[in-house]
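So, here come the structures, one by one.
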Structure I
């Protein structure tokens, strides 16, 4: 699933183009992609978008009159881009906005499962729908991070992925951040020292800022991820082999030498199979 760096790069690229011209036609949208019906998509036609914004992993496109917000979540397979006037695009995207300039905003989704979503709503509805999100992960700072960590005792990897705690980090960057900070994914949030909290806060900012810059430059996962999905490859910190812990829906990647004092973490799926 696209995380903060990918979404932030898209927002920066889309901000100018989507606000340059009024909407000529809104839609069509795949029946599984459009999640709202009132107001109808046609309510966007003739209006101008104020720009592109991000909240956590969500893309937000408010109208410049302050009355509507187009809210988009890409889930795991959705992708969004702006097509210049005359550029060739997909015949049947999951969602399309055509602007009076001739440019288009198109959402595509690979695979048969249509999980990406588009909502058209009022700003108050958007605020209510996203009210559960925690503060933005990038630029949070050690003091605020320490307060959030102390609120509930849980494992660090789970904490970093929880959008109610911090907005924007997912499985991949949780792996990257914890390796950069030299912290175990199983370490408990309430048992971190002040120095460890400082390292974690710095690692969050360093990893996310690095990833945003690479995504803006058009780089893919191969360049962005140094630990995630790198089983058996060299740790970027010490050169030792990367290990993994498998769960039903995600995999934790870590370096035993840098993060767990050399201890190999128990593989959860393998443990169940051996029972």
Structure II
């Protein structure tokens, strides 16, 4: 992490990642064929209603098309560059396949420019390689995990995250996720070996409100500071207790302090072997 001299209040508390240590110096712009425009929603849905609060503004971003399906199998690839992606917390790499095609991938820790990997059922469980979960030894760290074969990576994709293969059992692989949840996934689903890069991401201190606005984050108002009509915690001259036992969202659903928010009828409940342990036991929590 990089800290600046406290020449201002924002500089005093803010920290940044030393990108020069991790990123390639031979590319200042993303690969044009793999980028496209991305419209900022401001947290609004197709009807124009806000569904994700406290979002808006921010710097304009070009979207990098990341290969999460990895459907080029049995063709070796080499990393040409390691780059910053404003749309995700981990670093990305431009991979050149032996047949000449280039694709962006989510790069794991310790892989550098010139490193090679392959997507294959017969691949060795080596850093960067991608193979079916059933072929991965117990105790291996994996990321970019599929839930269904061919559906593309869904789990363990943010900076510094990884899941651990706990067991192989009757056509299913037991995975311990970053949340400490243990879940079984069909063994023919694929995963990549390693941990997602940029593990220092969770240590960044934004430092000042202006930097948060550049990131597309708007000011967040406490529920207790609102009127009773605007939030379940509101009213009472801001000093009254919230009036009910559980914390609630604006919509009245439970939130915070380890309360259970998952639907008891969710179809994937049968795949969860052990529930997550809330709080500081979760990896990635500060």
Worksheet item: Given structures I, II, which gives the highest value for distance in nm of label points 7 Å out along Cα→Cβ at positions 78 and 238?
Response: II
Worksheet, complete the sentence: Value 20.6, 63, calculated as Rg and Dmax of the Cα atoms in Å from one of I, II, is from structure I
Worksheet item: A value of 0.45 was computed for FRET efficiency 1/(1 + (r/R0)^6) of positions 46 and 158 (r between Cβ atoms, R0 = 25 Å, to 0.05); which of I, II is the source structure?
Response: II
Worksheet item: Out of I, II, which one gives 13.5 for mean count of other Cβ atoms within 10 Å over residues 126-133 as computed from the coordinates?
Response: I
Discussion item. Say we calculate distance in nm of label points 7 Å out along Cα→Cβ at positions 38 and 142 for every structure; which of I, II gives the highest result?
Written reply: I
Item to complete: Identify which of structures I, II gives the largest calculated value of distance in nm of label points 7 Å out along Cα→Cβ at positions 70 and 230.
Response: II
Worksheet, complete the sentence: With helix-only ellipticity at 222 nm (-39500 (n - 2.57) for each DSSP H run of 4 or more, over all residues; to 500) computed for every candidate in I, II, -9000 is reproduced by structure I
Discussion item. Please compute Cα Rg over 2.2 N^0.38 Å, for residues 54-189 alone for structures I, II and give me the label with the greatest value.
Written reply: I
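Any read-out appearing in this document is the output of simple, stated calculations on the displayed coordinates, not a laboratory observation. Quick caveat, the model's predicted, so the values are computed rather than measured. Cβ atoms are built from the backbone, for glycine too; each structure is taken alone.
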